[in-house]
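**Q** What follows is a group of structures, each given as structure tokens.
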Structure P
């Protein structure tokens, strides 16, 4: 048993590549600016799984599920011809990113993001930030403030959270967790309930 575990290759033992967690973030960061809804160079859109998988009339699919080497998408990532290689306006993808695409296609280019027509931004999981401290042991610098329209509440950017305060009595109303380490700007929307 131990021998078979040791002989297990990384590609066979590794978890399947996740479209929403691994492929979509790369497409959004490296490809969507040139191959999105507004400016799809070569009519090659990658702004959703459905668009990425779409074949143009009279052409083969760009992603041949289970066959990375014959898939146009993979070929465009690995070609040495700079006029064909993607992305064209930046450095090539890292070897690790290219290997992720190859594995994903060879595994069947499966979709794990809900609606295949949803935008990449809609399928990429929200980032989870470290929790704010339960109680601050030291004063923490305030980096953002915003009063509500009626000036009854004050939103304060803190460490990994936004706190809401009652202006009249100075008491904490609510802590909004899962924020980035620091918040540098806050604004209340006209509805008086939503903070950006």
Structure Q
């Protein structure tokens, strides 16, 4: 440091960089909000936080330098609190989706209706599991068919049912298991 001059990036350059960062974050925020996926919503939150951080940093630094020296640290505390609260709420929303939360009764009933009406060779549904697998659902069905039908028939019926279930917008993946008896436990 030389006498009377500070070493570092000039304040005007910092302001321009933060302003450009805020503009880029705003554009990315708008792009992410127009997509309707779980990942894009999280990215939109991140872009919004970046933009808010830049605005508060600029305002806090300016006010702190011009009028009140506590404006910058108070602004930083507000931004930090907002970001912590935002991410805690996001975690609270996303964790159940990642750990396999069960689907609503309405979605389970829809899966059951599709399975029962799929083919008359399906006599019963033994077990039905529908749970979150990320943003969508994983479906496991155990269907009971007559023991006298051929392996080829059983395979074709279950494979077509699997493909039909995977066509549903909320199903990520489906597994259809065939059985010839109704025992209520897939592990017996």
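**Q** Kindly point out which one of P, Q the value -5500 was derived from, the read-out being helix-only ellipticity at 222 nm (-39500 (n - 2.57) for each DSSP H run of 4 or more, over all residues; to 500).
**A** Values: P: -5500; Q: -20000.
Traced to structure P.
**Q** If mean count of other Cβ atoms within 10 Å over residues 151-158 computes to 17.8, which of P, Q did it come from?
**A** P
**Q** Which one of P, Q has FRET efficiency 1/(1 + (r/R0)^6) of positions 71 and 119 (r between Cβ atoms, R0 = 30 Å, to 0.05), as calculated from the coordinates, equal to 0.85?
**A** Details: P: 0.85; Q: 0.00.
Working through the options, I get structure P.
**Q** Follow-up. For Rg and Dmax of the Cα atoms in Å, the calculated result is 23.2, 70, so let me know which of P, Q that is. All intermediate terms of the calculation are to be shown ahead of the outcome.
**A** Working: P: 23.2, 70; Q: 27.9, 96.
Clearly, the read-out refers to P.
**Q** Taking FRET efficiency 1/(1 + (r/R0)^6) of positions 23 and 95 (r between Cβ atoms, R0 = 25 Å, to 0.05) as the criterion, which structure among P, Q has the greatest value?
**A** Values: P: 0.95; Q: 0.15.
The structure with the largest value is P.
**Q** Now, a different point. For structures P, Q, calculate FRET efficiency 1/(1 + (r/R0)^6) of positions 111 and 143 (r between Cβ atoms, R0 = 41 Å, to 0.05) and state which one comes out highest. Write down the numbers at each step before the final one.
**A** Working: P: 0.55; Q: 1.00.
Largest one: structure Q.
Readers should treat all values here as calculations from the given coordinates under stated rules, not as data from a laboratory. Small disclaimer: the values here were computed from a predicted structure and weren't measured. Cβ atoms are built from the backbone, for glycine too; each structure is taken alone.
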